[in-house]
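Take a look at the structures below.
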Structure 1
Amino acid sequence: MTFASTLGLAAGVIGFIAFVPYIIGTLNRTTKPNKATWIVWSAVGLTIAASYYASGARTTAWVPVSYAIGMTIVAILSLRYGVEGWTNLDKCCLAGAGAGLTLWAITKNPVLAYYLTTAVDAMGFMPTIKKAWDKPEEEANLAWPIFVVANTLNLFAITQWNFTIALYPVYDIILSGVITAFVFWPGRRKIKA
């Protein structure tokens, strides 16, 4: 096993471990997952994992696989323990996810599917980013920095540097980093007021 393969596998394991505090917090009702986010993520997670691998990712494919499994578990839990109701943003994100998956089904192109599902996945982040800003106490604080660590390790596991392979780890670092910052940023409430 190469160093890059080891990093990629470690990133996948750490990525899955990040779901543990989220799942425990959800079951204890201290974390309230946004249903739209987790349903979108679970719906596109498997597609991203498969299309990312088909696009040439090998050493970095463990993170999307572990995320697909973890996201599906949280999505199922969110139906019972998640944020109540559906906002207009939630509905728009779900519609965007449906449109992206429909385009993928029509095109049958794994690279295009990967780009489309990554864009759809980004739409899924929006309700949780908003919730992390408005109600950081409803997020599993420990989970998000662990996601950042997993995504950073995944970036260093890249052996084939090109836009397609680098997009997913970079994108995940940025968006999980934003949520981490919102959850832990102490002066944020003063700025909002």
Structure 2
Amino acid sequence: MLIQDVMQRGVVVVAPETRLPEAARLLQRRGIRHLPVLDQGALVGIISDRDLKAALASGVDVERLTAGDVMTRNVLTTAPMFAVEEAARVMVTERISALPVTEAGRLVGIVTETDILLLFVRAMGVSEPSSRLDVMLSDAPRALSRVVQTVEATGTAISSIMTLRSPITGMTEAVIRVATINPGSAIKALEAQGYTVRDSWRG
């Protein structure tokens, strides 16, 4: 999945000379948390709701402040063809909650932590009637392939699958979303093959 698949395209922007009260009204009226700052079409900064709150708490007369006074100037950006997971890594590493999306020096969108979370929800199939199976995998070759074959042999359709290593046990775990609210047959088949199905969740 690429940034262009999840980014918001209708980006609300302000100019460096935009007064802070007007920027605050834009954030509130549009229900957004970030405002890229453009100067003659070029991205020169970004304002977050946290920047506005800090300015309000500073005791300075905010009526006299502009976007250029409080914006973050060294803006990290991403590109439409950038991988979503790499953008997520940058956001986590740098502790930021949004990345403006630029192409050939032009602002074409913005991606936020909410967009990333929505993609995660879609990828995991949580929005559809389904069940989640957490299956502990062995280190044997083709362990994941055997788990998939075991589940599918029961006639249970797999909506999504993800593997990750537990930071607690160090074991690899397959998180499998199946397209049924009654996964009993799949669980029994997995357990019959010696797999541990941990904390199966139905929703």
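When you work out FRET efficiency 1/(1 + (r/R0)^6) of positions 10 and 34 (r between Cβ atoms, R0 = 30 Å, to 0.05) for each of the structures 1, 2, which one comes out largest?
2
Check the numbers for distance in nm of label points 7 Å out along Cα→Cβ at positions 106 and 146 across 1, 2 and tell me which is largest.
2
Out of 1, 2, choose the structure whose coordinates give relative contact order in percent (Cα under 8 Å, 6 or more apart) equal to 19 when calculated.
The structure behind it is 2.
Tell me which of 1, 2 gives 1, 7, 13, 14, 12, 10, 9, 8, 8, 7, 6, 3, 2, 0, 0 when you compute P(r) over Cα pairs in 5 Å bins from 0, in percent.
Label of the originating structure: 2.
From 1, 2, which structure was helix-only ellipticity at 222 nm (-39500 (n - 2.57) for each DSSP H run of 4 or more, over all residues; to 500) = -26000 calculated on?
Comparing all candidates, it corresponds to 1.
I have 2.1 for distance in nm of label points 7 Å out along Cα→Cβ at positions 90 and 114, calculated from one of the structures 1, 2. Which structure is it?
2
Coordinate-derived values only; no laboratory data. None of these values were measured; they are calculated from a predicted model. Cβ atoms are built from the backbone, for glycine too; each structure is taken alone.
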